[in-house]
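What follows is a group of structures, each given as structure tokens.
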Structure I
Amino acid sequence: MPTSQYLKFVAAVPEDSEFEHPPGAALMRRLATELTAAGWNIINDMDNWRDCGWFIVCRRGSSELEVVVGQIPSEEWVLEVSPRRMPGFISSLFSNIPSATASDVYELALAVHRALSILQYLGSPQWRWDGLPDEKHSTSEPRAA
């Protein structure tokens, strides 16, 4: 079963007035605003993700997902949309389920794509399920699982 959607894209993102490091705080701040306008509830303040990017947690209905973004060389960025919780093997034996379905991931990926387009941060988009996008294994828009 597909789990996460990954996006690689190009964007010139201005420096954030509050956070110098890691890059991308301004992008995540504006993305969160657009996702809220699109009907997603952001249930946390954006937070530093492993000192190399930013993440937010989005909820709609009973589904909870994470959006993580980080910069790679120059003006390239990588973004992931994934369930907030994925049970491991043992946990799944006790009927624990992921916090979001592949359909939920796809719907949030579509909202992210639209938001980044509106913000004019979506240059050369490459989407892929469960792996880093590249020229051979990607699409220009998110695809359903």
Structure II
Amino acid sequence: MRYGVIDATARTAKIGGYKDIWEAGKTVGIKMGEVDFGAVSHSTSVVVYEYGLFVDPAEQKYFSINGQLFAGNAVVFDTNDQGEDIDMIRLPDITWYQNADAVEKAIQRGYIKRPEMRVNDKLLWSWPQKHEIPTRQNV
């Protein structure tokens, strides 16, 4: 299967053949059990480290796809109408950010949305506020 792998530190993205999504993720340090899946379009999804946006912004690398901010490395993949993985033909357009200041400028200019967590419309967290990264001991 053909998946896209994104290395945010090197600012590279490429499509390669892998046994499955987990093999693709291993090439950029993504570990099963520590991931979050998201959609970047109708037929393209992304897998990232689930707490990447909580990492200290001075120590993180960022990119965006379709107005959504992502932190750290990722795997992107395409799906058919039944939700099954299909070979990725073309990578989505990726915007790289030099640092957290560049991300903030992009948010202020309306290029990307500020990541936030809400429950019942109550704002609990928004990027770049500090947030404890859960561990298996404190979950």
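Every number in this text was worked out from the coordinates using simple rules, so none of it is lab data. In this text, all values refer to a predicted model and were calculated from it rather than measured experimentally. Cβ atoms are built from the backbone, for glycine too; each structure is taken alone.
Distance in nm of label points 7 Å out along Cα→Cβ at positions 64 and 120 was computed and gave 3.7; which structure, I, II, did it come from?
Structure of origin is I.
Say we calculate distance in nm of label points 7 Å out along Cα→Cβ at positions 32 and 128 for every structure; which of I, II gives the highest result?
II
Where is distance in nm of label points 7 Å out along Cα→Cβ at positions 56 and 80 largest, in which of I, II?
II
Please state which of the structures I, II yields 31 when relative contact order in percent (Cα under 8 Å, 6 or more apart) is computed from it.
I
I have 2, 10, 19, 22, 21, 14, 10, 3, 0 for P(r) over Cα pairs in 5 Å bins from 0, in percent, calculated from one of the structures I, II. Which structure is it?
It must be structure II, since only it matches.
Could you tell me which structure in I, II was used to calculate helix-only ellipticity at 222 nm (-39500 (n - 2.57) for each DSSP H run of 4 or more, over all residues; to 500) as -7500?
Considering all the candidates, the number was obtained from I.
Using mean count of other Cβ atoms within 10 Å over residues 24-31 for the comparison, can you identify which of I, II gives the largest number?
With respect to mean count of other Cβ atoms within 10 Å over residues 24-31, the highest-scoring structure among I, II is I.
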